[in-house]
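Enquirer: What follows are several structures.
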Structure I
Amino acid sequence: MNIPNVSDVVDGVRLRLRASSVLTLASLLIGLPGLVLHAEPLVPGFERFHAAEPSVPGGRLLYNELGCVNCHGGDDGLPKRRGPELAGITQRIQGDWLRAFLSDPAAVRAGTVMPHLLSGQKPGEVESVLQYLATLKSKPEPKTTRDVNVERGRELFHTVGCVACHTPDKTFQPPEGAPKASDFSYPSVPFPRLGEKYVLTSLAEFLRDPLRLRPDGRMPRIEMEETDRFDLAGYLLELSSSDPKAAPKLNPFVGDVSLVASGKQTVASARCASCHGLPEEVAVQPVPLRQMDGGCLAEAPTPGVPRYGLSGAQRSALKHFLNSREIPVAEAQTARLSLEALNCLACHERDGSGGPDAGRRAYFQGDHNLGDTGRYAPPLTGIGRKLQPEWFAKVLSGEARVRPYLHTKMPVYGGATDAMPTLFGRVDAKAEPTLPGGDDTAGRKLLGTQGGVNCITCHRWGAHASLGIQALDLSNIGQRLQPGWFREYLINPAGYRPGTLMPSFWPGGHAANQEILGGDTDRQIASIYSFAKSANGEPEGFPSAASGEFELLPKTHPVVLRTFMEKVGTHAILVGFPQGSHLAYDGKAGRPSLAWQGKFFDAYTTWFSRFAPFEKPLGQHVVVWPQAAPEPGVRFEGYRLDEKRVPVFLLNVGGVRVSDRFEAVEGGLVRSVVWDPARLKNFSITHPDGVAVTEHPDSTPGARRFNYSWK
């Protein structure tokens, strides 16, 4: 049957296959939501950000990612992309798979960027190329393991970051439940039929360090243990036995020296050395670009010309770029396209664009007590002015990790990222205010809990665990962050990362703590930075486990602490007031849960127990808000501290900001709820049982105030 194209819908998602690919790839469709298979080469950054409207940047990205620059020359400024090392390829990949791939790459691996170089092949031409490649030996590393845990490999595939680029298995259930196919808004990178290509040892060896075989490839290295890579390989190969000895073995490749010479000639004429590291005997020179309507860009390239199977959008984008090559390119475009080329935006956002879509977000896991920051990779907005260049380079090389609570691991791309610290440093540079000299003594106090702003309540400090939730380590601030960015972030954390649990202790640039350095915002921030950079001691307030004194006593200002608490849950935010009335707010549901009087809280188990139990208030007269199902459309977005250092809880209700503030007075609490009544007609406000509730007469729609007095 002669069918030039096949169109169908799988789980509500567009599917495009070459007719020759239907049988070969049909099995990939089972259980894979959101999968889009391409007859044309798949470049994730182009498909996601440029396919809708052909553009010069989109064409520039394709020119690099399809290897056009390798053959035609010219430095396009983007991370190089070359093919894998071919030495030893017949020692690690099944010969039958290689034959099929060389005969028609796209039929064997949908979306491949490898063009069909032998489209006009003569009888025996593919076999001769294979025989020549077999002469390029390398030292095999056939390491094995004692057993393979396929189910654990399945878990790893869905948690360490593989699904940021590849399609998740529909049968795997993330904690929030499996997403719908319609939640996947851009295509995944499909696998070839891995069981036909690899055996357990060769796939595990590839996963150990993909960059060894593909130095300029787009498959990064993810740090993992020996058992991890074998378990992951076992899952990908769908092994049915935990015994590695029962796994299929590599079929011995049968050599035929009579074909080697013709194979070498074919490799040279097909210009394979443009993209692959090969011996000097088959080296080639760049080919000048000819007219744009012929050659590789033709809809039906002539035999002997690389055949990519380009889509109309890809062909048009390439022409846009080729027509603009004499126009200078802004470095901001180079920076953005570099992120797209390496698919960094599969995990990270930059300037509000990118990040995982709804279908993939469910697989990003970590410490839920930290909210979204405990699950998702940080934004790359302003990254060049955020990180010190030396630290930036360490992050890219895998030497620096500050977010151990993220299950998704930061990948390493090797030399492809070498230029990024310098490039992004130039692109993101801006005039920064100069911080004054810092006072280490003041910085030590500000970071601590003895009259400071309680940073160590949530953040680690070197070897010291935080007193509450385990947010990232602050002891390396001076080595990690640039001072101008640090100042801007502390004044407005939500401006950098909306929804963060990090409050501002300098809202609007005004210090909430007026007792240290006269409330001078810049001097306070400079002092924190200076103390962290000096590495001279630790902040005040880390308790001694031998002291036995763990009752928190709010004396001059409110004390805020995160913990697990009965009738509140794992996202409890406690607020202790010097006046003796206290509150527990549910940071998951976005509503108050408990209030009490007297003693505030004993923090011993919160601070020192690895598996802290659900706590109870230390005082008496506990009152409880009605417990109900979470309000639809309500999202908690953290809190900020006002000028009195009182937390103001922030909610998003259908896109409208609502603030919920409690302040203690003698004998009770005052609650103020504010929203925009023009955008939100009403907001449901509930009150606890056991207190007298009176509403202030000056309350209005959108600004209501209540007194809670214990009966």
Structure II
Amino acid sequence: MSFEEGDRERGSILQGLDSSDDELRRLSVERLLALPSAEAIPRLIDCLGDSSWRVRKAAIERIVACPEVDRAAEALVSALADGENPGRRNAAVEALVSCGEPVVSRLISALGSDDVDVRKLVVDAIAGIGSPSGCEAMVSTLDDPDPNVRAAAVDALGVIGSERAGAALRRVLVRRGEEQLVCFSALKALARLEERVEPSELAAALEDPILRPAALALLGHCDGGDAVECLLKGVQSAARASREAAMQALLLILSRSDLERASGLVEGIRETVRANPGVMASSIERLGEADLATRLVLIQFLGLVGAAESVVPILVAGRDEALAEVAHATLEAMGAVAEQALDRSWESLETELRRDACELLGCTEGRYGTARLESALDEGDVELRSAAARALGQRRCATALPALVRRLERVAGSDDIDADEEQAALLEALVSLADPRDGADSSLADDTVELLASLVEDAAEGLRLCVAMVLGRIGCARDAELVTSLMRDPSAPVRRAAVEALSHIDSQPDSQPDSQLASGAASEPLRLALADESPLVRIAAATALGSSRSEGVVDDLESLVHDADWRVRAATVRAIGTHFAVADADPRRDEAVALVRHALGDEGLVAVAAVEALGQIGGEGAARVACELLHHGEADLVRAAVGCVGAHGDAAALGELLQLIPHPSWSVRAEVIQTLADRHQQHAVPHILRRLETEQDSFVRDTILRALKRLEG
């Protein structure tokens, strides 16, 4: 830049700094480092006091970026003495903190300032940087004549840490005549450092009503018996802050205790609270008004006490989403006490609390829970009934089975707008209750199926559908006869659910070799379902057979490739592909490719399914058929075909992909280039390089660059 250009640039910057427009001033600040540092730094310091926070922020960023750190640090420290503009001083502290370690030595030098405000701000900046190199200086500053500076130094040591810091902070606590502010900061700093300070060292603080809560909180890091005794006394304190600090400290000690010590500590807490009923009453009252952190402590502490009167208040507190998990875990740990308390209070609980109670009762095992949940199945609120059903399933209580089924009889097929939700909950409950694969007793599964089977003959369509759906989740080979009978049901939805159930049973490891549902065999009922009058049933049957390893699947599905319903054709093609994905080996691969090839000329979604199926069938034959689609007009089909060729094609098939590198669709271009790189086709490099010269799409360019790196590497 010439002298004349530099002068014009300087004039433009200075003019912008004087502008009344905040944005112009900010932009000028961004350019200030174009001036010599001797001029730029003072002007940046001036801008730290600008009325616009955006300008101040830009000035801080430019100062931090300044290459002359020492000069910038000196100017910033000088700015700390500006008592007329607090904004500039605060911004200077922020800038010093952002500069970090390089300015610590300059800050330490400034601790000798006669200005108490400067010393305080310097300590704040050192604390913000958090560098261990400032530790010794902070220890020395503990002797500063001003209590505010000493308190700031204490806070800084709590941030910086080190063994030296802990010892120095202990000395502050026992220093005769020290200000409360400084001692309070020392207690907080020691707690932040998790220093183990014995009660004997805290005697003076524990006698001071102002310092006592912080001293009790600090004892939470001490494991000795004296600390526990002191904290149990603190729980009995008349001062609320001290009680709650002691509770939090006891919880902290408990979290580090082994089982034997924890048991003794919990018993000590319970004895203390039993001897002081006001502690319980006060804690319950505070659950509704304290801040979030305190309520978390109170919930856990009340859970340790385990008193019945705290159960409902904890449940109410758990309505707060931030407390819900802790409240639920606490009540669950209270077990039978929580169950009995909820049972006694049930009539007085609002509906929403009853729902929460049901969720809790699903996790407990006491004798009151099951009876209360069964009675809740007849409550007036559908969400409450649904919650009760799920809880009964979760408890896996065999005695609840008749009640759940009776309720299902009433709900299944109902025209009530809310019936679907309750029906889903009941089905979920029955499956949770009886699924042996999820850990339930197999005899309970048999009882469930037997009870459901007894209802089928005269049941409404909705209930028959529910029975089929449950069998689809818990049925086994022994239930094949019932499932097969449901496949002849007059209702298409029931037949479809039965087909899905039969497929589920067929896939289970307990299927017997001599059963008509022998594992891997395409059962006769499923083959018959391929001719069902309902397209949805035919789709379910095709999907089920597709998961079979039987070599006869291709023959079974052949007729549906030409089905009148396009949804059936698409499902059938997918099923053929699925079969070859799960079958170990099937000699009918060529016949399958021929069937799928026919579907390539079908309408959109059928053709897409066909291309995907080719990729699953695999083999060079599938890749050759996929090559026929490489010049199709639909980009989605072309991309799928490229994937099949990439997975299964020989050298000739891969060579045909070169023609698609300049394809109009970016997605096809990216797929082709990625595929060629995956198959290590080095001869494609010149073609890809030519495309790079004209490629405009950023995603494709990135794909090209990655591909070239792999191919040329």
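Only the coordinates and a few stated rules stand behind these numbers; no lab work does. Note that the structure is a prediction, hence the values are computed from the model and not measured. Cβ atoms are built from the backbone, for glycine too; each structure is taken alone.
Enquirer: Of structures I, II, which gives 11 when relative contact order in percent (Cα under 8 Å, 6 or more apart) is computed from the coordinates? Please list the in-between numbers first.
Expert: Numbers: I: 11; II: 4.
Computed on structure I.
Enquirer: Here FRET efficiency 1/(1 + (r/R0)^6) of positions 111 and 503 (r between Cβ atoms, R0 = 41 Å, to 0.05) has been calculated and equals 0.35, so which of I, II was it run on?
Expert: Details: I: 0.35; II: 0.00.
Going through each structure in turn, the value belongs to I.
Enquirer: Comparing structures I, II by distance in nm of label points 7 Å out along Cα→Cβ at positions 487 and 575, which one has the largest value?
Expert: I
Enquirer: Can you tell which of I, II yields 1.12 when Cα Rg over 2.2 N^0.38 Å is derived from it?
Expert: Going through each structure in turn, the value belongs to I.
Enquirer: Supply the structure label, taken from I, II, corresponding to log10 I(q)/I(0) by the Debye sum over Cα atoms at q = 0.10, 0.11 Å⁻¹, for residues 455-590 alone with the calculated value -0.38, -0.46. Could the numbers behind the result be given before it?
Expert: Working: I: -0.38, -0.46; II: -0.30, -0.36.
Value -0.38, -0.46 for log10 I(q)/I(0) by the Debye sum over Cα atoms at q = 0.10, 0.11 Å⁻¹, for residues 455-590 alone corresponds to I out of I, II.
Enquirer: Next question. Just checking, which of I, II has the largest value of mean count of other Cβ atoms within 10 Å over residues 271-278?
Expert: Details: I: 19.6; II: 13.8.
Max of mean count of other Cβ atoms within 10 Å over residues 271-278: I.
Enquirer: The value -7000 for helix-only ellipticity at 222 nm (-39500 (n - 2.57) for each DSSP H run of 4 or more, over all residues; to 500) was derived from one model only; which of I, II is it?
Expert: Of the options listed, only I reproduces it.
Enquirer: Right, another one. Starting from the value 2.2: which structure in I, II was distance in nm of label points 7 Å out along Cα→Cβ at positions 279 and 415 calculated from?
Expert: Comparing all candidates, it corresponds to I.
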